[in-house]
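Multiple structures follow.
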Structure 1
Amino acid sequence: MKCIRITPADVIEQNLDFKIYKILDDEGESPLKWNLTPTSLQIIPNDTGHYLVKAFIIDESGVDTTALINVSTPERIADFTIYDFNSPKYSSISEQTGIGKNVIPAVASDAFGSYEFYYARNNPDIGIEVLKNGVILSTQKTVIAEDLAYILRDEKRLEDALNYFLIAEEYGQSSEFILFEIEQLYCEMENYKKALEYKRKREKIKNN
């Protein structure tokens, strides 16, 4: 895609329909003035970069789908949210969470990080759907499947959580802790034979 320099204000004013923008220059005082270029990416990549992505702001009154957040990779760190597109404003993510709002990306990430990046506790199904779509789109799948499995585990949706942990294992789990999660889920589901199988798998990796 040709490198077109725009700003978040241009994205908002022109209602551009890209999900992920690469930030070319983030030295400005205001995130509204950063220089961007649109990308054809559907998933935040596992690379070293700085992106502005579509996001959801979620509170008890509903979901605001007109938001943008910046995401630094590979650490998967977000600092700012841009919102209220009728009169664009920005704030830190912590300011939003401080007033009871959850802010999550509207696209999944192949870059590793805390699953809580997608866990909107006041409406977890929003992040779950984002990640389910991401598993379908991703060729790597591991990171997204693990994010999804952890959220589903915390939501006590054990069979669904197990399914996505097993997908992560199939594509190469990030660590032996995923095998422990699978073992524990089998225990909770009273499938002790499979739990023992995964305990042995985990111990074999640990002892090598």
Structure 2
Amino acid sequence: MLAPMSTATQNRQGTATRHRLVKTAERLFATHGVGAVSVRAVNAAAGLGPASVHYHFGSKDELLSAVLVDLGAAVRDEILANVDTLARTDEPPTAHTLVHALTDPYLQLLLRHRTRGMRWVKIIAQLSPEGHPALHAAGRQVSESLMTEVRRAFPGSDPDRIERRWAISVTGYLQALGRADEWSRDGDRLTPEELTDFHDDLVAFAVGGVGRLLGS
């Protein structure tokens, strides 16, 4: 008779299964779109039973939240640190410092984890225009802190339009960043140096857009 597994062993196996589901969902969501991927497809692609996602996460939305947090927690924390630095400065932030506070952590993520990082950016770019609840749950504190600084930077902007105009600029940046490798001349993905140059151009464009939209 086989001895029952210890609690520690069960916990390790459960953690490994959750991570397997997160990485599988990340790949499928980035490739096919969040809306087009079913829980059944994630379970099958992970080589697990049909109830695995529901057992470990409860729902597709909870799995999506786990995907966003898996790589996104570091990005969130870096953005919050940048925004906190802006908030401690008496001088209001500028379009340049606001955009860099948000975008620099994205570049660092892609330089650290190129393949998975790009998948994550693609997922964020999908969810951003529709304001998906999982996106808000994963980054609510970032959004609130950042918008406080945006309002401080542009006190004369229409309060009913400032959040939407900021979102337009951020969404454009994310969607373009998620397609960065499509700009490679030889069909391969951009080198780290090329990616950095591409990102710098995107940021310069975003800074101009923020200044124009929010400063008017």
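Once mean count of other Cβ atoms within 10 Å over residues 63-70 is calculated for all of 1, 2, which comes out largest?
Checked 1, 2; max of mean count of other Cβ atoms within 10 Å over residues 63-70 sits with 2.
Supply the structure label, taken from 1, 2, corresponding to relative contact order in percent (Cα under 8 Å, 6 or more apart) with the calculated value 13.
This figure was derived from 1.
Quick check on the output: 2.4 is distance in nm of label points 7 Å out along Cα→Cβ at positions 119 and 175, derived from one of 1, 2. Which one produced it?
It was calculated from structure 2.
Can you tell which of 1, 2 yields 1.00 when Rg/Rh (Cα atoms, Kirkwood Rh), for residues 103-182 alone is derived from it?
Source structure for this number: 2.
Give the label, chosen from 1, 2, of the structure having the highest value of Kirkwood radius over Cα pairs in Å.
Structure 2 comes out on top.
Tell me which structure, out of 1, 2, gives 0.80 once FRET efficiency 1/(1 + (r/R0)^6) of positions 95 and 127 (r between Cβ atoms, R0 = 25 Å, to 0.05) is calculated.
This figure was derived from 1.
The value 4.1 for distance in nm of label points 7 Å out along Cα→Cβ at positions 47 and 167 was derived from one model only; which of 1, 2 is it?
Label of the originating structure: 2.
Compare mean count of other Cβ atoms within 10 Å over residues 31-38 across structures 1, 2 and report the one with the greatest value.
The structure with the largest value is 1.
Which structure, out of 1, 2, was helix-only ellipticity at 222 nm (-39500 (n - 2.57) for each DSSP H run of 4 or more, over all residues; to 500) calculated from, if the result is -25000?
Structure of origin is 2.
Every number in this text was worked out from the coordinates using simple rules, so none of it is lab data. From a predicted model like this one, the values you see are computed outputs, not experimental measurements. Cβ atoms are built from the backbone, for glycine too; each structure is taken alone.
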